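What follows are several structures.
Coordinate-derived values only; no laboratory data. In this text, all values refer to a predicted model and were calculated from it rather than measured experimentally. Cβ atoms are built from the backbone, for glycine too; each structure is taken alone.
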Structure P
C-alpha cells in the first residue's frame, strides 16, 4: 500500500497530466490513510475549486488551518480558496487571520 507521500506524488503527476479527477482520487486516498496529511488537504482544496466543488474545496482548506493553526500561509491559502468560491467576507476574515499570525497576534 502506498504511503500518503507516494499518493501525493502520484496525484501531482496526474494533475500535471491534466487528470484532476484522478488526482483527487489519489489525494482522497492519502487523507483517508492519514487525516493529518495537511499538504494533501491543501492540494485537494485547490483541485476541488478547479472542479467547481466549492463546499469540498472550503472544507479541505479549513482542515489545513485546523491542522496548522499557527501557519500564516494556511490562512492565506484559505482566503484564496474563499475568493475563488465567491465568499469574499470569509476571504477577508481569513486574510486578516493570516496577517495576525504573521505578526504574532492571537485571535
Structure Q
C-alpha cells in the first residue's frame, strides 16, 4: 500500500496550539485546497505518572496525575512527516510528546 496522506494527532497543552499551528503552516503542511492553517483540536482529559527518571512538565515523580490537555489534529503528506515531527518536538513542552501518525486511504 502506498500511503500518501496521513492524519497527525498531537496531545499538548492548549497554550502551545497557536505556536505549533503557525510553525506547521510555515512548513506548508496545513493547506487544504484554497485554505491554510487547517487544524482542529478537542479538549481532553488524561492520567499519567512520571517514573523515576522522568523530568515531568506537570506532576510529581511516582504520583498519578490527572489533567486537561488538547488533541490537535491535521492531515499532511506522508513525505513531510519527519519535518512535522521535528517541528512538534522543538515546540512541545512534554519530555515524551504523544504523536500519532495515522495512514489515510481517502
### Task
Kindly point out which one of P, Q the value 3.0 was derived from, the read-out being distance in nm of label points 7 Å out along Cα→Cβ at positions 49 and 73.
Q
### Summary
From the coordinates of one of P, Q, Rg and Dmax of the Cα atoms in Å, for residues 57-96 alone came out at 8.8, 25; that one is structure P
### Summary
P(r) over Cα pairs in 5 Å bins from 0, in percent, calculated, reads 2, 15, 23, 21, 18, 11, 7, 2, 0; among P, Q the input was structure P
### Message
With FRET efficiency 1/(1 + (r/R0)^6) of positions 65 and 81 (r between Cβ atoms, R0 = 25 Å, to 0.05) coming out at 1.00, pick the structure among P, Q it was computed from.
### Response
P
### Query
To which of P, Q does the computed value 17 (relative contact order in percent (Cα under 8 Å, 6 or more apart)) belong?
P
#### Entry: Answer label among P, Q for the case where helix-only ellipticity at 222 nm (-39500 (n - 2.57) for each DSSP H run of 4 or more, over all residues; to 500), calculated from the coordinates, equals -24500
P
